[in-house]
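Right after this note come the structures.
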Structure P
Amino acid sequence: MKLNPKAPAPQAPIGGPRHVAIIMDGNGRWATQRGRPRLFGHHSGAKRVREIVEACPDTGVEYLTIFAFSTENWKRTQVEVAGLMSLFRRYISKETRSLSEFGVRVRFIGDRVRLDDKLTKLMNDLEAATAHNTRVHLTIALNYGGRDEVARATQRLAMDVASGQLDPLKVDEETLPRYLDTYVLPDPDLVIRTSGEARISNFLLWQSAYAEYEFIDTLWPDFTKEEFHTLCAAYGGRDRRFGAVKT
């Protein structure tokens, strides 16, 4: 990854999103349109992540969360799943140094139990190597599903209740988030889904309760930093009342 901290900076939007989450959809269709195998699209999509990470500081975005692989994606062909796992391993191995040098802190969310030992070690090592960085907080959702996350969080909460560490009568909507994978992150302000699909696909269900959504037709490998900046700027013009009435 060749991230350039000296690249020309567009003006950050006033009131823009602090945390943007992206459902990176359309890699397979992008490849099919070009007569190439689906994995070719995934490789191109991985390269697109570089440009968007680089654009975050100039756009005013401190936190970027990307949906890399869902708990439902195991239903894809064995060839595609194996190719994706290989891509994740190569991406992490190749990008660790550049991400750290650019000031990116990387975290992974999702259930790691089903992932192979080599991949989980690479994930752990990348988190450790970038733990001191603060310029961009990049969270990668890998083997992640919103319902699965809430179920795992509820299990941990129930164990604390059973052990006497938590009073069940004091459990409220502020309690469960402390058990979620994202407990150290602010909730997303803006969720973007590429490829023209208008659904959230089990992504950050709890955290996105008050997020703004943008469903765009652009396929992920074609998504540019200029389009990213435009969507962030548009967010700054939205009237966000969080259930209240404007006086």
Structure Q
Amino acid sequence: MKPCAASSVFCILSFTFCLLTTCPAAAQETTNGFAFADFLLAPLRVHLLTAANEPAAHTTLTSNDVTRILGKVNRVWAQAGITFYLESLRIEPAANTEGFRENVKTNTDALMRLRPESSKATNVFHVYYLKQFGPNGICIRGINFVKDTASLRAVEGGLDEPIPRVTSHELGHALTLPHRQDVTNLLASGMSGGWLNEMEIKQARESAKKRDWIQPAPEVLRKANSTGKLWQHITHIPLDCDSTRLARRRVQELAK
């Protein structure tokens, strides 16, 4: 394991560290040796869609659910040294809901049309949560949709909850990863596994590094010293080291 860039002590996970060679089924709970200096921070905009006249497009998830989901997503992606921080949470009416249930079965554009214009943005990943559509989730041209009624087949060492796993899976597609039908793999369809292999980790990180809006953790830390709101981004990194402890203290101080 590599040392934390901001400390002489080793960065360790706040949960039990599991070596790949002895515990592959729990790979979503390891950093694979990535230390704070290696982590890449990616902005994520989460949309909780509402639709009074279209139950299929109306999620019942709450902001507390999003906090829980994102924590589990980041434990999965820690194995690739990638962290998604919450750029913003939008609770907003879905657009163009008329005929949604009928059209979505044959036309993925029906999902894309649900996106409110006011919260579309580039330079962030988007995840839209809604109640019901065909698959558990789908990534359409880099835009991710997840249903809050998702269900998965359990596998040994898999995630304990479908929605974080489906969210992690679709973000994998947004990072250019294709399906891989190994039941314990994150990119397998319909399973609860969270494993990424060495090539997938390499590809995901290369994809992330090509986007100038995804930044290395040390750069965010440097900017946080002059822009206080960035401390919150660092707290999403599932490491316990000097840098993340400092970020948590700063967030608490700013909240007073």
Report summary line: Comparing P, Q on distance in nm of label points 7 Å out along Cα→Cβ at positions 70 and 198, the highest sits with Q
Query raised in the report: Any idea which of P, Q comes out highest on mean count of other Cβ atoms within 10 Å over residues 30-37?
Result: Q
Report summary line: Calculated from one of P, Q, volume of the Cα convex hull per residue in Å³ reads 126, and the structure in question is Q
Query raised in the report: Here helix-only ellipticity at 222 nm (-39500 (n - 2.57) for each DSSP H run of 4 or more, over all residues; to 500) has been calculated and equals -8500, so which of P, Q was it run on?
Result: Q
Query raised in the report: Between structures P, Q, where is mean count of other Cβ atoms within 10 Å over residues 110-117 highest?
Result: Q
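Going by distance in nm of label points 7 Å out along Cα→Cβ at positions 102 and 206, which of structures P, Q comes out largest? All intermediate terms of the calculation are to be shown ahead of the outcome.
Numbers: P: 3.0; Q: 4.6.
Greatest value across P, Q: structure Q.
Tell me which of P, Q gives 29 when you compute relative contact order in percent (Cα under 8 Å, 6 or more apart). Display every interim value, and only then the final one.
Values: P: 29; Q: 24.
Computing relative contact order in percent (Cα under 8 Å, 6 or more apart) on every structure in P, Q gives 29 only for P.
Rule-based calculations on the coordinates, nothing more; no lab input. If you're wondering where the values come from, they're calculated on a predicted model, not measured in any experiment. Cβ atoms are built from the backbone, for glycine too; each structure is taken alone.
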